[in-house]
Structure I
Amino acid sequence: MNKGVSVVICCYNSAARLPETLEHLTKQRVSDKIKWEVVVVDNNSTDETAQVAQRLWDSYLTTIPLTIVNEPQQGLIHARMTGIRAATYEYLIFCDDDNWLCTNYVTDSFRILESNDRIGACGGQGAPVFGGNKPDFFDGCVHGYALGPQGRNEGEVMGSTLYGAGLVVRRSVILRVLDSGFQTKLSGRSGKTLSAGDDGELTTLIKILGYQLWYSPYLEFEHYLPEGRLQWSYITRMFQQFGKGNGVLQPYYALAEQTNSRSWTYHFFRRVYYTLRRLTAPRSVREKYIVLLMDATMLTTMVSQRKHFSSTMQDLLRVKKNFTALTPQPILNRS
């Protein structure tokens, strides 16, 4: 295990967004005792993403190494897996091409994962930087943009997901899952296609394997949002894709939440119940529309994926069993 931090930036046509992102990385305050690097994954871009990244990094005259790798198969999950394999160090930070990490992000990521070997993934909190006018419905949709705190205080997250922006994970855990032959179900955003849920799949899988999901308010970053991503049409498409991803991932959630039943029918009607509760809670009309759109898409996807529910759960249980057999017991939950 090579202790250190690899910052993985997955890019598709990111030439215009990378300058600010890379500049923030050059401002990291990191002790000489902590080894770290930057890995840029060019996910089949048609612009000069790779050339711009290399030219900018060379101009900073930094001693921190930059590696640029290509992943021809479009999809965020494919780019991330390529970045994971290309990385040198054990602790990985997934920094989106529009994320501006605070100056202590690398140092605190190393400190948190180094302090507790039961932490499998750690998330921070994002703050928006608006490239256009802030819409009046924005505050009800912040988590869809990977913004805001992911817990009340620093510590273990009781849910089964963390958002992917700024996510810190253990490389060895993901590699062992990949090397087992397990195939992820979601590809994430692919080119201009707005897909979602791959970060939830990754973090829920980490929890199923027995690791803790952690939140730290010290991991702060800014998330740049261009005007096009602040339109109502974009938000509705984004939450619809969240619903689709949630529908596919129901077997994951069932295991991560350690419910007593592995019946598709039980989990389907459980989700119906929670949807009704969410719709009857005090919300604005637009927020209720978002809930209805997302959850209706989730339930529809659950119906279409019903025949895969049991087989997906068995695949996950097999991965967990094999992983547990190879992992020292102190790391895993025994509940």
Structure II
Amino acid sequence: MKNHNKAAFTGIAIALGAALAMTACTPQGSSSQGSGVTSLDKVNVALVPGGAHPYFQPWKQGGEAAVKDFGIGKVTFNETGEWDQTKQNSAIDALGAQGYNAFGIFGVSATDIDTTFQGLKKQGFAVGALAACPAGDTDSADFCLSTDTGTAAYTAAKAAIKAMGGSGNLVHLTGNAVDTNTQRRIAGVQKAVAETNGSVKLLTTVTDIDKDLQSAQKAVSDLLATRGSQINGIVTTAGNPAVAATQGVGDSHLPIKVIATDDDPIVIRAVKDGTIAGTVVQNPYGQGYVGTWALASLEAGVCKVVKPGFSIDSGSFLVTKDNATTYDNERLAKTKELLTEFQTKLFDCKK
């Protein structure tokens, strides 16, 4: 899939390499989690999303920067799961056979991925859930580093409602209905609407339109054609619907206030020129960078998890015309904060 986000992360990649490398603990451990690895340069990290999607592309840059900054063996990025849990499991097994011994994974099935985590842990591998935590109360991964999607959606909906003037009809466009992240996003938007005490009506929630841009564009086109005159605001909480809504509202010239998600160049240009009111961006670079360091440090025995299975918010940020050229600074600050929190609170690292 075309990498819409690559250019947006180039600057932060350079800045993080300089700013964070000096702060990370990188001593050589004398014991490992069980795979026989005893130093960072012997750890090979695999970053494995459920399939191809623009959101995950900054994982590659983050992982590669971490390898360079902290002397980790190597990192690979494998998106061959095709959004099928069985295929993703096969890809993970193949990576293990190729010598990869630490895994950062976005599971296809939130209900089944913990079984995969358990299998990897039994083999002595470090495992992190990246960008989504498993469903339910059990997380057998060492940690989950993910956007608090409910909070991000709530922030986006509140911004859309404000842009609408506090009243009117709002539409929510989002992703896979069975994804736990989507359910949290739906709840976050509903919470924001409920706080208006009836001043804002959630006209409809459109799910399952984040598979590809074409699907999202068709859904937005159909929505605007049939109900465009009724809509005062649109909040999107998935990447492809964000681009589609930005393009659709811009082309239609309807007076609809849009709050998008993520920072595809099309979205950021529209924020800057006022076509849409704003967007809520996430921190996939930070997930790749901090996640790769964390996984390598655990696998090498450099650090131990204080409370296995913990989850932590990787950050989300509202971008408007006022900060459209500087929001990467917030992401850089959050990534530095995350690294420090891992080193000093969440992990017990050798000095």
Structure III
Amino acid sequence: MAFDFTKSLQAMQRRKFGDDLVKGDLFENFSGKTSDSILYVSEAMEPVSKSYTENTYKQCDRVIEQLKNNISGKHSGLEFEYQGSVPLNVHIKQHSDIDLLVATGRYHVVIPPLPVLSPYSGDAKNDMVQLREDIVKTIETQFPAVNIDDDGGKAVAIDGGSLNRKIDLVPVSWVHNTDSYAKTDLTSRGIRLYDKKANKYIQNFPFLHIAKCDGKDRTVGGKYKMLVRYIKNIIKDSEDIHISSYDAAGLIYIQSNFELIACDFNPVALSASCESFLFRLLNDDSQMENAMVPNGTRKLFGLEYLDRREVLKLYMVVKEINLAVAASYNHMLFADKNNFERLFRDAS
């Protein structure tokens, strides 16, 4: 099925701006003056407005305050941090879901050779279950109109009522290694959560993921995050491409820094570089086999992870988009191109 630019552009505008009258500068200045394909590509790469993102954090602050006031006595030393697309600034929705980590202060996990100086005598699994139950009770009491979904294995999802954002509350314990212990910098610190559905612990390093992605983005002048947002919007609008947000960030992470640095700072050139990268990747079995996620904790491709067939679907859509965009861009007046690229740089 051909990619519907008009329908997809409208859907993206609703995701990014809701019912607000104020749209992106590129849309406001070039709607009706250039094709929907060019508008789609450019808007898909731009970040969600800072004011919308700040409001997401404000909603989390309300929840944090209530959790501190109501369960800190029972769960001493609670700490709160964020993970995922919002702190990385690659989210694509005005009302983006956000992961709020609720870390117990009762114990932490250590990775050898870091020694266990004071073995925990409690029941770690029961502590996680109890923390989750107390989170749910607090939300039920303090936010009575909020919808609570406690069926997920890893998190308690809340939205509605007085909250205008969906928040996933994730009970975790800290995981320390020789690089993170006794340091306030979170980069090397890990988390361990209890998946109640699978009845197992899951360990990850979300802050290292963010740090690695931020580092790449700085190195390539902001182009990395543009392309992550771009393919996430394509995945959302295509509906039949199944790539998670985490794997989308990992996929663009393995694109060559040299290629991104050399690429012109305009959406048409960036989309073309994305197509070239995906084509080479799909024809390089060795790179696909050895590719790792940004924090190095697992391979990018695998039976339960990123599927080569989904990357092929993404490539075909990007290729289709580029064919339409190139034709439209070539017909733009020189002055309009300069103005368009200036607005794109300013919005990025």
Item checked: Parent structure of the calculated result 0.40, given that FRET efficiency 1/(1 + (r/R0)^6) of positions 107 and 315 (r between Cβ atoms, R0 = 35 Å, to 0.05) is the read-out and I, II, III the choices -> I
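Check the numbers for FRET efficiency 1/(1 + (r/R0)^6) of positions 147 and 211 (r between Cβ atoms, R0 = 25 Å, to 0.05) across I, II, III and tell me which is largest.
Numbers: I: 0.55; II: 0.80; III: 0.15.
Structure II gives the largest value of FRET efficiency 1/(1 + (r/R0)^6) of positions 147 and 211 (r between Cβ atoms, R0 = 25 Å, to 0.05) among I, II, III.
Here, each number is a calculation from the coordinates, and none is a lab measurement. These numbers come from a predicted model, not from an experiment. Cβ atoms are built from the backbone, for glycine too; each structure is taken alone.
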